[in-house]
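Asker: Heads up, there are several structures right after this.
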Structure 1
């Protein structure tokens, strides 16, 4: 009886806390891959890109996955770095439709390369490189070109940060922006350089949907880091508004992200050296200057959280942030929604699976803010630090066909062996998921509205039934007696 009571206590966090995992965990291939160091989602979250920069003695690897309604299927072959030490996959981004991806490899140490970036396009059966490999400026392994990357919505404009570039002075950093001309990548405008030694300008970059607005983090600039905004006027990049400044020793600018319009901006200060909690500030453009939007979002645990790896939804009103150092380095992820006045947490805090996982080291969010991906770069599922990624949906934020799915019938529940489904919408697939997130049963259906599910081979207990339609998903707690 005690076991049943404990399980029931856990369920509200997983199901009634509004979050439901989509598919099973995606695990790295082998020990020390650090799979999940970076993640990227297409606009509809049906395509997921994951970087494993430490794969194969840090040659690096990137995998792309497609959601087929039931499970995550790898899309094409794994993409690999050019040489040992490249750390290919240290930064990634993906176009809105999921058919163009950008990968940074900032640390090609064997040949003394200054770092490089590559763009790939899906041709229907495979990923093919689009244009030339884009190299950093100086033959210096500390240049770090590709330490951060960003891509506009249709994959025709890209930004590449080189936070270790020393063109101005030591480790000033810079950013280059490129545009696709139909045959190759041509630089758009001149280099945008940091101003002083150790600025690390380009530690983070973000383009808006059209590729006309750019945010750049310089986490070493000034006393506590900076973030600068630029606007493309057709011939050059001009600063947009005031430079945003961090407080002393905060590492402000460690992560930046623009919404689709380029008028809402999230800036992270993950170091926050005085307290170690980390924070995120969101700013909105009023036509003349950047003003803080809502309260500062801070980590929970003084000294270790490193809260602040943050991404915004397309409209800038939903934000996801990770804190990989929290609670014995399990890590956690939180989502927030702006209510017109302030940021309110959505659902429960999502915690890492095990001590030392670094869950929340990377995050991304769908355009509508309903689905998030988060990496646990040191998870040990396939060996020490193999890493993994989880994709999770907040059902209260997913608006497609909610009223129809609210009329879904699942009966009898509890049940001994058989569950019946009856829906107003055609059901495309369903899954039975255990409380630890493992998928136990999954079935792609033929679009019927009525289904019978046989649970005979499952042990008595509590499970989550996830039902998918063409444009929506619903989870229901079921009990097998």
Structure 2
């Protein structure tokens, strides 16, 4: 037994000798290397077991030792020296302590935690919903709110109807679910296209590996819309003929007569300004002037109002948000004959309708739907409100109004106006559009040059009078 005891003690002693020797080697290496350390950072040997870096902690200014994850051995000294230079750079690079220590854990301590980034559909849907309501209306810049029925309806139409196609919201995203959701719509339809991009958004919110897989699968599918609702078109003569027919139609009851006048007036205003029904209802200067920034726009029913500019508010009286927000619109003409035929100065106001539209669906869609139903029941040749926007765009073109003014009046860009409102598909409408326009007038200088070339004396009093009237010269 004594031999065993001696052997055990001898082993312990030799092991301790090795520890002391290693500690001495480390200290010698530290003395050798410390001159190459960056300013402000030094080595710290603790308990003859650990080699640490000592520096001023960001945010506190206190000089303290910090583990640097190197072996307590001569080679560890060189590793610590290299890490010290990285720390030096990071101390001057990062602006916050959290950024620095996050970097330190990853780069110096080499902490590699496996982060559970898996998300359920429910979590992703909530993130998308929060992002939506923390945003603003894309056309008006108005802050979205869950209390606004127009925004909640828009959220449902944009996202929720697609979210609801997933049967189990507590699962994590997978391709089987995505493929099943897409199968609800025929490829090439608008709904398929919309669903595709909602799924793409869901994929980007998934875990990194899942997102890569889902996006790769989606990239193999062409979401292009190839099926479209047939566009409706109406020409001015067809509209006025139908209007007269609807006006003459009689049904029993004064209630119907008042309803007829109301919807005929709304339809006439839509044709005159190219606005949506709700935008007519949201107008602010129908029966009284509107003033902003020191500028007053007269009421539409003011007999002295010659320009007939229409001010559209951002909300209807019952709280719906108008699509393009507050703006001023130009009629295609101020001709009194046309205005009298359409009886547009006999305005209707809609403040009393706030008690009629109470549910979310009624607030957001009720007015437009009621107008469309009335048009259908009275045999209108068109029921799409965009048909009247196309008619208005063409009429403004016909009357020589510049394209930029037309687009601004309708609340969109010139490109949108050309794509959606100036491309007529039926032959008769196309011929009428191409031939039935009034050329824009020449500029004053060009006009006088061409008149002179024709031998007309532009300095003649009669010629001066004509030019003064045409170009509104003083």
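Any read-out appearing in this document is the output of simple, stated calculations on the displayed coordinates, not a laboratory observation. Being a predicted model, the structure only gives us computed values, none of them experimental. Cβ atoms are built from the backbone, for glycine too; each structure is taken alone.
Asker: Out of 1, 2, choose the structure whose coordinates give distance in nm of label points 7 Å out along Cα→Cβ at positions 48 and 104 equal to 2.8 when calculated.
Answerer: 2
Asker: Here is a further query. Quick check on the output: 5.8 is distance in nm of label points 7 Å out along Cα→Cβ at positions 56 and 408, derived from one of 1, 2. Which one produced it?
Answerer: Computed on structure 2.
Asker: Also, I was wondering about something else. A value of 13.4 was computed for mean count of other Cβ atoms within 10 Å over residues 352-359; which of 1, 2 is the source structure?
Answerer: Matching structure: 2.
Asker: Identify the structure, out of 1, 2, from whose coordinates FRET efficiency 1/(1 + (r/R0)^6) of positions 64 and 240 (r between Cβ atoms, R0 = 30 Å, to 0.05) was calculated to give 0.35.
Answerer: Considering all the candidates, the number was obtained from 1.
Asker: Given a value of 38.2, 140 for Rg and Dmax of the Cα atoms in Å, calculated from one of 1, 2, which structure does it belong to?
Answerer: 2
Asker: Follow-up. helix-only ellipticity at 222 nm (-39500 (n - 2.57) for each DSSP H run of 4 or more, over all residues; to 500) computed as -1000: which structure among 1, 2?
Answerer: 1
Asker: I've got another one for you. Rg and Dmax of the Cα atoms in Å, for residues 40-327 alone was computed and gave 17.9, 52; which structure, 1, 2, did it come from?
Answerer: 1
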